[in-house]
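Take a look at these structures.
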Structure 1
Amino acid sequence: MEYNKVCLMYRAKDSTVDGIRSGLGLAVENMYAYGVVLDDVTMDKLDENQIESIEMLRDMEGEIYSTNPANCELNGLEPITIEELGEKLRDMTHIIPYGIK
């Protein structure tokens, strides 16, 4: 049985946290879920519940990445370069731009 691999790409600051929860929901439905906070988004400090959502996603073999080093440092996200992201996207079955305005 092949599982779906989904990458949610967050481009708007106000939809990032909601997108992380959406990724967690996909992981609960037996999909590999990943999120990427892109360069132009600088996140606020996450609260305890939001950090717990990321930890739960990681427990289900998902991850939240960021191409912005400030987000990685502030919130403990996994750093990724644009080149590495391009390679990762090739493995996905679905790519979802999340929160595009």
Structure 2
Amino acid sequence: MTQLSRFGKITKLDVRSIRLKQVTRFYMKGSALAGTLRGGPLGLETEIAVESDEPPEKIRHLIKMGEQTCFTLQSLIHPVPVKTRATLNGHPLDLESDESSASGRE
């Protein structure tokens, strides 16, 4: 939500200060040794403290625009395609191969 101060400047709002606190909660379950370890999100909580003489409706609009233009928040709300590429010793590593073919043994 770093877009808050940016949007405030663009719209020329008189905001003395904006303090933001975000807490993201995650979980881990399964076993690393068994290859079943998984992690994921549990939630995102945001607290915003604004100091301003602007009317509440303008501050509500500021916060809404901050949410709508926050790249991280929008990526959580609307998941995006993810692609992972890796190299091993400078050579491409096929992440879809099983362990025996990845090591050159079959």
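Among the shown structures 1, 2, from which was the value 1.7 of distance in nm of label points 7 Å out along Cα→Cβ at positions 24 and 40 calculated?
2
In terms of mean count of other Cβ atoms within 10 Å over residues 8-15, which of structures 1, 2 is highest?
1
Hey, helix-only ellipticity at 222 nm (-39500 (n - 2.57) for each DSSP H run of 4 or more, over all residues; to 500) derived from one of 1, 2 reads -8500; which structure?
2
Compute distance in nm of label points 7 Å out along Cα→Cβ at positions 16 and 80 for each of 1, 2 and report the one that scores greatest.
2
To test your reading of the models, identify which of 1, 2 gives 39 for relative contact order in percent (Cα under 8 Å, 6 or more apart) when calculated.
1
If we compute Cα Rg over 2.2 N^0.38 Å for structures 1, 2, which one ends up with the highest value?
By Cα Rg over 2.2 N^0.38 Å, the leading structure of 1, 2 is 2.
Values quoted throughout were computed directly from the atomic coordinates according to the rules given, and no laboratory measurement underlies them. Because the structure is predicted, anything quoted here is derived from the model rather than measured. Cβ atoms are built from the backbone, for glycine too; each structure is taken alone.
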